[in-house]
1. Tell me which of I, II, III gives 4.8 when you compute distance in nm of label points 7 Å out along Cα→Cβ at positions 23 and 103.
2. Taking helix-only ellipticity at 222 nm (-39500 (n - 2.57) for each DSSP H run of 4 or more, over all residues; to 500) from the coordinates of each of I, II, III, which one would give -12000?
3. Of the structures labelled I, II, III, one was used to calculate mean count of other Cβ atoms within 10 Å over residues 55-62, giving 23.2. Name it.
Structure I
Amino acid sequence: MFDFLKRLFVKEKEEETGKMYVIAGLGNPEKKYFGTRHNVGFDTIDALSDKYHIELTETKFKAVYGKGRIGADRVILVKPLTYMNLSGEAIRPICDYFKVDSKEELIVISDDVELDVGNIRVRPKGSAGGHNGLKSIIAQLGHSEFNRVRVGVGKKPKEWDMVDWVLGHFEGEDAVSIKEGIESAVGAVEEIIAAGVDSAMNKYNSNKKKDSDK
C-alpha cells in the first residue's frame with residue numbers, strides 16, 4: 001500500500017513539472033482537404049500523435065485536441081476546426097484556458113508556398129507572410145512573437161490559381177519529399193521543446209535553400 005501511494009505521489013509531481021506547450025497544426029477539417037498542400041500542419045500533428053501515442057479525442061474551443069508528453073514536458077496537440085482563415089479563433093482560447101504563454105509555449109505548424117517541397121523553416125516570430133491562418137492567429141493573440149515551423153509545399157506555377165494550388169494534392173516526387181518534410185517538422189518541434197527555438201533554427205534552417213525571411 002505504501003509503495004502504491006509513493007508511486008502515485010511521484011506520478012502527480014511529475015505531471016506538475018515541466019512546461020506545457022500548445023502545438024497547433026493548421027489546416028481545413030473536411031475530408032476533401034486531407035493530404036492537400038494547405039493541410040501539412042494537420043499532417044504533422046498526426047505524425048506527432050502517432051509517435052507519442054497522443055490521441056486527439058477532445059473537442060472544445062472550436063478545435064480537436066489531445067494531451068500528452070514529449071520528453072519531460074506536457075503538450076497539447078491541436079487541430080483547429082474553424083477552417084484555415086479563422087485558425088486564431090481556436091488557438092487563442094486554448095492558450096488562455098490552459099494558461100500557456102503564447103510567446104514561449106505556442107508552436108504553430110503551417111504550409112509555405114515560398115519554400116521548396118519538404119524544406120522547413122523555424123522562426124520565433126514574424127509576419128503572416130500572406131498566410132491567412134497565421135494572419136488570424138496574429139490578430140487574435142495581438143502579437144506575432146510565437147514559434148512557428150513552416151513546411152515547404154512548393155511555389156505555385158504561373159498558370160495556377162493560388163487557391164487551387166494550396167488545395168491541390170502532392171504527386172510524384174513531391175509526395176515523397178513532403179513525407180520527409182513532415183518528419184523534419186516533427187524533429188523541429190521536438191528540438192524547440194528540448195533545446196529551444198534557436199537550437200531548432202540552427203539545426204533545421206542552416207542546410208536548406210535560402211528563402212525570404214518573412
Structure II
Amino acid sequence: MRATITIDKDTINSEEAALSFINKYGFVTLFPIMRFVFPNLYQATVGNREEKFDNAWKWADDLAMKKLIHYGKLIRKQVTLVSLEFFPYLYKLCREKTLGTNAQKILAFIEAHGPTSTTVLRKSLDFMSKKKKYVFTRAIDELQMVFTIAIVDREKSPKMTHIYDLIERWMPQSLFEKADAINEKDAKDRVIAKLLENKLISTREEAQIFLGDL
C-alpha cells in the first residue's frame with residue numbers, strides 16, 4: 001500500500017518560497033496529477049484558482065529561465081520542477097533511454113540550429129497538421145523525459161509556445177560533471193532516500209514502482 005501523503009497547500013506566496021518548496025522535495029510537479037497524490041506547486045500556492053495557476057506557472061518559468069531549477073516533463077509525463085541538487089541523479093536515471101524516430105529528428109534539428117521554437121520545429125519538420133501535432137507533442141515529451149532538451153524561453157505573444165535547446169547547452173556544466181561521477185545505483189538510492197525522507201513512499205518496493213514510471 002502506498003504511503004499516506006500530506007501535501008503542502010496554500011503556503012507559497014513568492015518566487016523565493018516556490019524555490020524553497022522545490023528544493024525541499026527535490027522534485028515536484030507543476031500541477032496536480034489525477035489519481036496520484038504528489039507535491040505540486042499549484043496546490044501549494046496561495047490564492048484562488050486563477051491566482052494559483054498564474055503564479056505557479058510564472059514562478060516555474062522564471063526560476064527555469066534563471067537556471068535555478070530544471071523544468072520539463074517527467075513524473076507521470078507531467079511538467080516536473082527539479083532542484084539543481086537532484087538534477088544529476090534524475091539525469092543519470094533517465095538519460096540512457098532509446099529515442100523514437102520523430103524524437104531523433106527533432107533532436108537533430110535543435111542540435112544543428114540551436115534554440116528553436118515550437119512553431120519553427122513544426123514548420124521545418126512537417127508537423128503542422130492537426131494529426132501530426134499530436135505526434136510532435138509526444139516526441140517533445142519523450143525528449144524532455146530523457147533529459148535531452150530543455151525549455152529555455154517562450155515565443156512572443158500571441159503564440160507563447162516554448163523554445164527548446166539541448167539540455168547540455170543550457171544547464172550548468174557542473175551538473176553534468178556530477179552526473180558523470182555518479183553510478184546508477186547511487187542515483188537510485190539518493191532518489192529513494194529523498195522520497196522516504198519526505199514521506200512520499202513508505203517502502204523501497206513503492207520506490208521501485210515510482211522509478212519504473214519515470
Structure III
Amino acid sequence: MTIWEYVKEPHPWFDTTNYTPLQIGLFTTGALLWILAYVVVIRYAIKYKTVLIPAVAVVCNYGNEVGGAIFWVPDMGKALVLAYWGWFVLDTFIVYNLLKYGYKQFTTPFFKDNLKWLVLAGLCGSIPLSSLFMVQYDLPMGVIDAYIVNIVMSVAFLSLLFVPNFPEHSRLLAWSKFLGTGIISVMFSTKYPENNFLWFIYFVVAAFDIAFIVLMYRKRKQLNTA
C-alpha cells in the first residue's frame with residue numbers, strides 16, 4: 001500500500017490485528033533506537049562536518065527509506081508510519097551532509113573528487129530498486145530489503161575504522177544501531193519463525209555489528225595510549 005492509499009482510510013495508532021502487543025513494543029523500541037542513531041549522525045555532521053555512516057550504506061539505506069515511507073507503507077499502525085517518515089526525514093538530512101562532507105571517508109582522489117555525482121547516481125539506482133523490490137517481493141514492513149541494506153551497512157562500517165585521520169567514532173551510534181537492529185530481529189523472529197533466510201541475516205548483521213564495536217573500542221584504546 002502506498003502512502004496515498006494509506007491516508008484515504010482510517011487506521012489505528014497500533015494495529016494489533018497483524019502484530020501482538022509484544023511485537024509492536026519490540027519494533028517500536030528498535031525504531032526509537034534507530035532514530036537515536038540518526039540523530040547522533042546528524043549531530044556529528046553539524047559539529048564535526050563529517051558523516052559517520054559509510055557512503056555506500058547511506059545511498060542504499062535512503063532507497064529503503066523512500067520505499068518504506070511512500071511505496072510500501074508499514075502495516076503496524078499510524079505510529080509506525082510516522083516512525084518510517086521520521087527515518088526518511090532524518091536520512092534526507094544525512095544524505096545532504098554526505099554530499100557536503102562524504103569525501104572525507106575516502107583517500108582515493110577519484111572518489112574524493114567525484115563523490116557528489118557518484119552519490120546522486122547511486123540514489124537514482126537505490127530508490128527504484130528498493131521500492132520495486134518491496135512492492136513485488138518483500139514481506140510487510142519491508143523487512144527483507146531493510147536487512148539486505150543492513151548487511152551492506154554493517155560491513156561497510158568496518159572500513160571507516162581504517163580511514164586515515166577520520167574522526168573518532170561514536171559509541172552511542174554503534175550501540176544504538178546494534179541494539180536497535182537486535183531488538184527488531186527478535187521481533188521479526190517471532191513473526192516469521194520459519195523464515196531461515198531472515199534468521200541467517202539476523203546473525204550476519206549481529207556478527208558484523210559486534211565486530212565493529214570490538215574493533216572500535218580497540219582503536220580508541222590504541223589512540224588513548226599512543
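1. Numbers: I: 2.4; II: 3.2; III: 4.8.
Source structure: III.
2. Numbers: I: -12000; II: -15500; III: -25500.
Of the options listed, only I reproduces it.
3. Working: I: 13.9; II: 18.5; III: 23.2.
The structure behind it is III.
A short reminder: the numbers here are calculations on the coordinates, not readings from a lab. What you see is a predicted model, and the numbers here were worked out from it, not measured in a lab. Cβ atoms are built from the backbone, for glycine too; each structure is taken alone.
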